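Multiple structures are listed underneath, in structure tokens.
Derivation of every value follows stated rules applied to the coordinates shown; laboratory data play no part. Since we're looking at a predicted model, the values are computed, not measured. Cβ atoms are built from the backbone, for glycine too; each structure is taken alone.
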Structure I
Amino acid sequence: MQNLDISELAKHSRVPASTLRYYEEIGLIRAVGRKGIKRVFTADVMDRLTLIGLGRRAGFKLREIAALMGQRGTPRLSPDALRGRADALDQQIAELQRMRDGLKHAANCTAPSHLECPKFRRILKIAEGRRRQGKP
């Protein structure tokens, strides 16, 4: 694939042009020039965008992704950073499994009210703790 202007890159990557401009602004991607007023990128920027998307889905913040990516597109994946994120995902998975199990129980609970169901009350406590920590 040849060089892509920003609109072509947005179309092929399914990343909005505004996001591409922001990624360039913070140094995650780099334009190699311009075609008229449009930024132009080499085709290998698609790999960087895929890595950025993967990092975002794994829960990394953009600044963390920037630290893990080399300037030339070669990832500098820190084993400690990856292990730390994997551990955080394990905790999130365990919490979601507890939440799922509680919701299934609440759906079948015979208590007169969900607020009288002990398992549902535990779900509320989990949600309250997350809210106080500023988590969704």
Structure II
Amino acid sequence: MARWSDAMKLSDYKEYETYLQVPGVYEIGYIQRETFYPKYIGKAPVTLYQRIRTYGRDLGRSSHNRFIRELVEVNYHRLWFHVIRVSRPGGAALREALLMNRLSIGECGLYEWNCRYEYTPLTEAGYVLR
């Protein structure tokens, strides 16, 4: 069973380039009292490094995610991420969808910075959604 990596500071993403050269799933969030609190989940079908770089460069100001983009510099530097590396690109999409389905998104879910839900990887894998 795949496990989450240790947390890495988002603003230091370049230091982890070699480790992140595989597909996978990532969470972005905060650390408080040595506990990781995710706010966003995403998938990286090509490499985790390519995807994390979209959040890490320009202190998040060029991110597609409005919550990260709108953070002031002080709060941006408090962001961390961790990853689950997968062996094949399709595995990233399915793992992301399963976590989103289990933990929910938006204001009432764990992933409150996610604004959309893609059921396609779950239904393609034969899961019945309610």
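For structures I, II, which has the highest computed value of mean count of other Cβ atoms within 10 Å over residues 49-56? Don't skip to the end; give the middle numbers.
On the way: I: 16.4; II: 20.0.
Max of mean count of other Cβ atoms within 10 Å over residues 49-56: II.
Of structures I, II, the largest value of distance in nm of label points 7 Å out along Cα→Cβ at positions 9 and 33 belongs to II. Which one of I, II has volume of the Cα convex hull per residue in Å³, as calculated from the coordinates, equal to 149? Among I, II, the structure yielding 149 for volume of the Cα convex hull per residue in Å³ is I. Structures I, II were shown, and helix-only ellipticity at 222 nm (-39500 (n - 2.57) for each DSSP H run of 4 or more, over all residues; to 500) at -7500 was computed from II.
When relative contact order in percent (Cα under 8 Å, 6 or more apart) is calculated for each of the structures I, II, the largest result comes from II.
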